[in-house]
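*Asks:* Right after this note come the structures.
Just so you know, all these numbers are worked out from the coordinates, no wet-lab data involved. Just so it is clear, the structure is predicted and the values come from calculations on it, not from any experiment. Cβ atoms are built from the backbone, for glycine too; each structure is taken alone.
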Structure P
Amino acid sequence: MSTDKKSSRISGYYRLPPEERVKILAEKVDLTEEEITLLKSGGGLDPEVADRMIENVVGTIAYPFGIAVNFRLNGEDVLVPMAIEEPSVVAAASNMARIMRDGDGIKTTSTDPVMIGQIQVLEIPDMDKAIKAIQDSKDKLLQLANEQDPILVKFGGGAKDIEHRVLDTAAGKMLILHLLVDCRDAMGANAVNTMCETLAPLVNEVTGGRVLLRIITNLADRRLTKAETTVRKENIGGEHVVDDIVAAWAFADADPYRASTHNKGIMNGVIAAALAVAQDHRAIEAGAHAYAAQTGRYRSLSKWSKNENGDLVGELEMPMAVGIVGGATRTHPTARLALKIMGVTKALKLAEIFVAVGLAQNLGALRALVQEGIQHGHMRLHARNLVVMAGAEGDMIAKAVELIVESGDIRFPKAQEIVNKLKEG
């Protein structure tokens, strides 16, 4: 086990009991006693806090909160909290992060955090004249938009530009304005929607039309994050495995039926990390799948290829609208703790961690598919759940798992039979 406090490389972390995992995590990221207690609280959300977050609260629901280890991004190690109910996801992310650690590890980059607000204008008497009027009024419109959020402007963000599109639709021709807003460390929905709604009367006036919808789009294709990695062929099983992974990716890139499950595997990692930090994971998911279809056909979000050395090269680029100011991320105590564990103080870093996890998750799924098949790891973890449900505890769990896997009958009645025999001695 690594003695370097800053290292995310923790060998055998999965073998330890939860108490030991918490102890190591506390030492790595300097958790306070209060934060340790929060981790052990079974959810960390007080009913009164929950009642302030949404309507009609009657309780809370907890998800397993795990730590993906071994990640290194741009030369910096990071521990990644993940909240998910599906077995094998955290294990796969950690395992693939381990083989991606060479050099600086996963390389990540991001564009500026620009979101798009859409303003729909109908019943325009003269489209060309309306477009020219918008262009002539751009400075005035941007100034009005920025007056709605002077704090955002103070930190270098705010409305930066206005673009237009003319759409022929089933409801007739309409003008769509795109307000481009740099949201800095916010996800940006509230700021962008407020700006769009404020501009509506002036847009009505200058175009002679009628504004209908004024709302952000979750296809945040101006707010992109990319993760790239090179995995040595010997670390992935040899050049034949590299070739098979590239072929499996090519299948997903060519066929939407395969791509939907391929991309779902990517989102297993992204959404689990996002949920741990109380992000709007629905917006992230919507943006990702829309981005995957931008060529007119639904395709793989990732790209895998073989370089001249026979090593595997992976890339994942996707929209990543995340924030660390406002919203549930600041309300939920476990979400704030997750930010601390990752060492995140900027939204761009959070976005890059999410995409790095997605890339690692994708590689884990591809490697499993081309080698032992996806069910091998899933069924072993399912076997563990079954023997625990059947009453196995402590050292008995590992023995019971081995026996049920060897039997090939991974069902609850078999788990009960095995556990009962072990208890009888």
Structure Q
Amino acid sequence: MINIPKGTKDMLPSEAYKWHYVEDIARRTAHSFGFKEIRTPTFEHTELFLRGVGETTDIVTKEMYTFDDKGNRSMTLRPEGTAGVARSYIENGLAQNGLPLKVYYIASIFRYEKPQNGRLREHHQFGVEMYGSDLPKADIEVISLAYSFLRNAGLKDLALNINSIGCKECRVAYNKALKEYIGANLDNMCPTCKSRFDKNPLRILDCKEEKCKLITAQAPKIIDYLCDDCKEHFHEVQNGLTALGIPFAVNPGIVRGLDYYTRTVFEFISTDIGAQGTVCGGGRYNHLVEEVGGKPTPAAGFGLGLERLLLVLENTGNMKAVEKGIDVYVAPLGDRAAVESQPICQALRMAGLSAETDLMGRSLKAQMKYADKIKASYVAIIGDDELDSDVATVKNMAEGQSKQVSLADLKEGRVW
């Protein structure tokens, strides 16, 4: 037997309705904010992620699924959604459609990391991207969309943490202070942090090694080094969230794990799935489009893991999805009815109902058990007597009552 690869999971038919539930909420919420769907390839040229995500990030150095195709070109399975959307924005001239450009995606994400609760090597994200606005209002809109989606999905007790990691100008003074602090403790840090010290010291703050986290907890905070423009931007973001009634806390420790972030970063946290409680993360990335070959374009967005969200909904008792059964099961008795059952099912489907019939040659008793298992609302029993009388005996499965319905009415969808 060939087993499923480690870190992946089947979505079974018995669970699909839960996925449809959250995906439908994601689409409706995005649409209510004026966002339209975009779909990008599952794999891209590796260079896109090296330039966009950052060569010193954990994603690039440890987690990407990279391979050479038959033309000896280096390709990588999508490890996050934003870089691919930025590439599409440039390549397809989407700025010509008017700014801000507002798009969302629901996509598979691939990262080679230790599988954990709600985070698999292939997982799925709902993400949004907004291009063209550098105003704090754009940050607020993106955060508000995430907040609205999580509330629409049924979560009420979430913590929103926000921070500002400034701009390139802020980073000069901050990197100097950070390197002075880290340099004094570098011998006690992991090899990855040591390799990042000269290339990108900010990435050290994202290390998950406990000994490194203990050291960086006392490191200088970038929020204390913001330039006047970044301070004002962050102040207006906070005022805007307050005006919308979205509760938040400023957390100077948030830096996010990707190099493209600038200024606002944020995370929605839940404690219902253990220590790894971030269910949504995002922020502003004003230099990403330029990094991957486009004109300087401000942007903001977020990514939200759907597996993790489903876990939180289940653990908090907020999974409101209901598995919908079939509308009508047509139960034939005898050869004539077996022939007629499929045209009747087709007529029901054309009338807008879902319908099934026997494909296994079961007895009536076995068919009734199957109809109950697939949660059929009604069972239409058709035998020789019913065909001779142009009627069906229809049973309401919830109430246990039966009555005769003409075949003409049945085929028009008038079942009861």
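*Asks:* Of structures P, Q, which gives -15500 when helix-only ellipticity at 222 nm (-39500 (n - 2.57) for each DSSP H run of 4 or more, over all residues; to 500) is computed from the coordinates?
*Replies:* P
*Asks:* For volume of the Cα convex hull per residue in Å³, find whichever of P, Q sits highest and give me its label.
*Replies:* Looking at the calculated values, the largest one is Q.
*Asks:* Taking 15.8 as the value of mean count of other Cβ atoms within 10 Å over residues 8-15 derived from one of the structures shown (P, Q), identify that structure.
*Replies:* Computed on structure P.
*Asks:* Which structure, out of P, Q, was Rg/Rh (Cα atoms, Kirkwood Rh), for residues 32-87 alone calculated from, if the result is 1.09?
*Replies:* This figure was derived from P.
*Asks:* Comparing distance in nm of label points 7 Å out along Cα→Cβ at positions 40 and 176 across structures P, Q, which is largest?
*Replies:* P
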